[in-house]
1. Among the shown structures P, Q, R, from which was the value 44, 24, 17 of semi-axes √(5λ) of the Cα gyration tensor in Å, for residues 78-269 alone calculated?
2. Just checking, which of P, Q, R has the largest value of relative contact order in percent (Cα under 8 Å, 6 or more apart)?
3. One of P, Q, R was used to compute semi-axes √(5λ) of the Cα gyration tensor in Å, and the answer was 42, 25, 20. Which one was it?
4. Using the calculated result -10500 for helix-only ellipticity at 222 nm (-39500 (n - 2.57) for each DSSP H run of 4 or more, over all residues; to 500), pick out the matching structure from P, Q, R.
Structure P
């Protein structure tokens with residue numbers, strides 16, 4: 001795994017705002033940067049990773065020295081005797097070397113687990129921003145519709161007073177004014193929920209209201225070859241790298257378990273005093289693992305095999321998902337281009353208004369046609385939102401190639 005993976009947090013924000021338009025870049029970048037600094041889950045993940053790394057470092061030390069003292073009572077004619085000794089136990093040197101290699105892989109996995117949480121939070125925040133962009137665009141259209149209906153209602157009210165139209169026409173327009181206002185209010189409530197979610201991710205630190213309400217353009221996303229997306233996933237995805245590193249660690253630990261049959265040794269010094277005479281010298285001992293290592297080797301081998309299958313399964317599923325999302329993005333892009341070529345909501349609204357004013361269509365026809373085109377515009381907004389969400393996921397790691 002490349003060394004830049006371990007610095008992912010410092011550039012994680014860039015991974016989810018690659019190639020944005022200048023205005024969108026400033027807005028979304030400010031939001032994500034604030035969340036990356038304030039989010040409590042990110043801070044907790046960083047702290048936990050630091051704690052886990054420290055704990056890991058304590059698993060490969062030589063055992064502490066052992067000091068013992070003895071005092072033995074004898075018959076009066078013989079006297080008492082006493083002794084003191086110090087010893088140091090240690091394993092076969094190769095065990096420490098292998099365990100150090102395993103811990104190195106585990107340390108990399110710990111870093112990946114931290115990055116997983118960081119990426120989860122920041123990418124989740126970006127998806128909320130994309131939802132906000134869609135909602136802001138819907139609000140802008142719905143506000144225009146509401147204003148239009150309200151102005152039309154006021155004009156028709158004047159015409160009604162002059163007995164130029166019937167009360168039925170007024171009632172129809174009044175209902176449309178109420179309906180359009182209700183839809184507008186619901187959209188604003190939805191935007192408020194998105195803002196609350198972003199604020200919560202920002203540790204309840206408020207984000208500038210004007211900044212949130214002015215984001216209306218989606219970021220430009222590069223459409224890369226499918227092979228590039230798969231390569232980026234295999235090299236840069238922290239979850240993929242986490243399971244790979246854990247598999248490396250389990251594989252090495254399997255080798256360590258096989259060394260568990262090698263006896264542990266202890267070397268020391270002892271002084272004894274008996275009947276006034278002093279005795280001193282070295283002591284050598286060995287611990288033969290006849291029973292303690294019986295099941296450890298089998299367990300380590302099983303864990304190595306399980307981790308290999310888990311890692312491969314996750315990679316296979318993720319690669320399949322990438323291929324599915326790529327095909328989905330291609331389809332959505334074609335749909336957007338087709339719809340936008342054939343449909344322009346503003347133009348159709350103007351044509352309908354002119355037709356109504358020239359009495360080419362009735363008020364009821366006008367309302368029905370306007371609702372149809374509004375539904376079509378919302379459908380296109382849904383497709384665009386789905387497309388940019390899909391592309392954001394595909395491009396999640398592309399910026400990391402430059403670091």
Structure Q
């Protein structure tokens with residue numbers, strides 16, 4: 001049954017989850033992605049959770065193809081010795097792996113590249129979207145899945161802005177084959193941590209280039225949290241020509257001096273294994289860490305979804321799973337209620353959930369945020385950063401109502 005037309009702004013993971021679920025529920029779906037070509041593979045890993053597998057199964061994606069499974073977590077000292085281990089089976093994957101699977105599941109005629117949204121008009125009957133190329137699209141509903149800097153959100157709720165948390169995450173992927181046998185043997189079968197003063201490093205194996213899963217062709221993903229005030233972020237966002245990229249510097253433009261500096265720091269502060277991972281990563285990049293909370297997700301016939309709605313710090317590893325859950329909730333409410341009521345119910349449900357996830361991620365990131373505070377707060381934060389606590393809580397779905405204080 002044809003339930004109507006949905007326009008989805010943003011063709012990354014959140015938009016693809018929504019498109020696939022709504023398409024299978026009987027909606028006519030069109031995804032509009034601003035990038036002209038297929039989205040390039042991003043150098044980022046993704047932690048999976050059972051809820052994510054359940055939603056992928058509804059789309060027809062077999063979880064056996066998704067990622068690399070590890071059985072435990074371990075923490076390494078500065079000298080490279082194991083100072084803690086925690087059993088926690090988990091599947092780790094890469095952004096590119098999930099994107100390829102979700103993109104292949106959606107019929108290609110429903111995905112449109114090179115469509116930068118610049119405006120929208122809605123009434124009681126539908127929404128008309130204007131694109132930078134002069135074209136328009138009409139739909140019964142619009143889903144904004146266009147990320148933390150969402151154009152749709154800025155039009156409808158300009159007061160909702162990302163809030164910088166006071167630290168950055170350096171990230172990168174290194175080929176499994178580039179690692180020495182000793183480092184590969186220590187790190188590759190685990191979710192690994194290293195906890196130098198004022199910082200946190202973690203890493204895990206993921207699919208390789210081209211989504212390869214065979215042993216020897218996979219990659220190792222790392223995330224390295226380091227304190228940085230806003231002036232430091234601007235310094236790191238200045239390219240070799242002296243241009244400042246205030247809204248985020250593309251990885252290839254990070255200056256040679258900043259890359260040399262971060263590799264030097266890795267060698268002095270991290271375990272030898274993690275220092276090697278950073279040294280052998282061809283293109284490390286960094287992302288400033290933000291919190292984003294939208295007090296409402298429904299604006300007439302428009303709904304916010306994924307990072308356009310809420311952004312939680314990556315310590316909880318819930319970004320992709322939360323976007324998938326948003327898409328499932330939206331499809332479910334649209335199946336049960338008329339459109340306007342469905343979007344309102346979706347907003348109530350996911351605002352409550354998103355707020356809890358952001359609060360939980362703030363709890364996990366409190367140690368890093370304290371690094372720019374006074375000495376007392378830094379010492380207090382250090383008390384709760386034991387290897388056991390970090391391994392137990394990082395990238396694990398929170399049990400709401402039972403979170404640590």
Structure R
């Protein structure tokens with residue numbers, strides 16, 4: 001059977017995103033042939049949408065239909081941003097991808113002409129791009145850039161946007177209850193894999209994995225030697241300070257990296273409950289806990305907005321509440337999230353976060369503590385929400401908060417605050 005044109009596969013996935021703005025994670029996961037290429041192209045087009053839109057508006061007299069726009073962007077991205085693709089293949093295979101649809105021959109001619117022009121004028125294009133405003137040059141929405149300018153200043157806002165446009169690193173956290181960090185380094189070195197230590201955390205050991213390696217093929221994957229986890233995740237656990245013998249709840253646990261870190265610090269002693277809502281997410285949590293040998297962790301399916309329904313009258317010494325958020329601290333990884341932030345979305349997510357915090361604090365024992373955390377940089381989700389919640393709930397107080405800023409920490413962006421019950 002003839003393999004499907006990889007440029008066509010990428011264009012079909014992008015067409016879905018153009019039409020309904022739902023990022024097609026599941027469609028990408030189904031791609032079997034040329035998966036790495038298709039993923040890079042799709043992610044690259046989404047990340048560089050404003051640049052590609054600027055090019056289209058300058059080169060195409062009439063806006064193409066979504067499918068042909070997607071094909072055009074696939075070709076432009078390859079030519080201008082992918083050094084490992086031959087230009088003749090980028091043009092010919094992309095043009096071929098356009099031909100099979102109604103209107104294909106005419107649009108294929110247009111795409112061919114635009115791509116050949118971009119090939120000829122690439123130096124001029126990049127020279128002109130440098131003169132464009134930040135929202136085009138850095139391919140971020142004005143809405144976010146302006147918020148970050150107010151919060152961080154012009155220079156830091158620009159650094160953050162530049163950070164977001166680099167491909168994310170894969171970072172491993174060593175499960176030191178299973179294997180020591182020096183032994184882990186040695187085992188991977190024996191397999192020809194040189195790891196770079198990440199300097200963010202002293203207590204936890206994180207390593208940057210060289211690009212192009214499949215995590216599931218690494219030595220120690222099946223044995224639970226490591227989790228894939230950014231160092232910024234450790235700030236929430238540092239504030240939670242779980243001890244052996246305590247009762248601890250991870251209220252929004254999937255995929256389980258923070259649960260594993262809590263379990264490591266509890267040394268297998270006490271009660272650790274990991275909860276999440278949906279069947280598919282619980283399956284991921286179960287798989288990860290099994291791989292890490294954390295069979296003593298209790299898995300519970302339940303809604304953190306109404307936790308008593310799943311947990312009854314159980315109370316906990318410590319609760320980790322890693323809430324759904326706008327993901328503006330992880331825009332390297334959540335490629336499409338930058339395009340989905342707006343005033344209404346901020347308002348709606350903050351309402352959910354406030355509701356989750358209110359519900360989960362009901363499960364705290366006297367003098368118990370809860371750590372509220374996000375992977376967002378927006379104050380409405382972080383400092384402002386915590387200050388308002390504590391003000392409106394006598395009997396609780398904020399003890400401490402931490403925040404990471406990616407260009408400075410070399411990590412994802414994250415926020416965590418610990419609230420204590422009097």
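1. So the calculation was done on R.
2. P
3. Answer for the origin of the read-out: R.
4. Q
Values in this text are rule-based calculations from the coordinates and carry no lab data. Since the model is a prediction, treat every value here as computed from it, not as a measurement.
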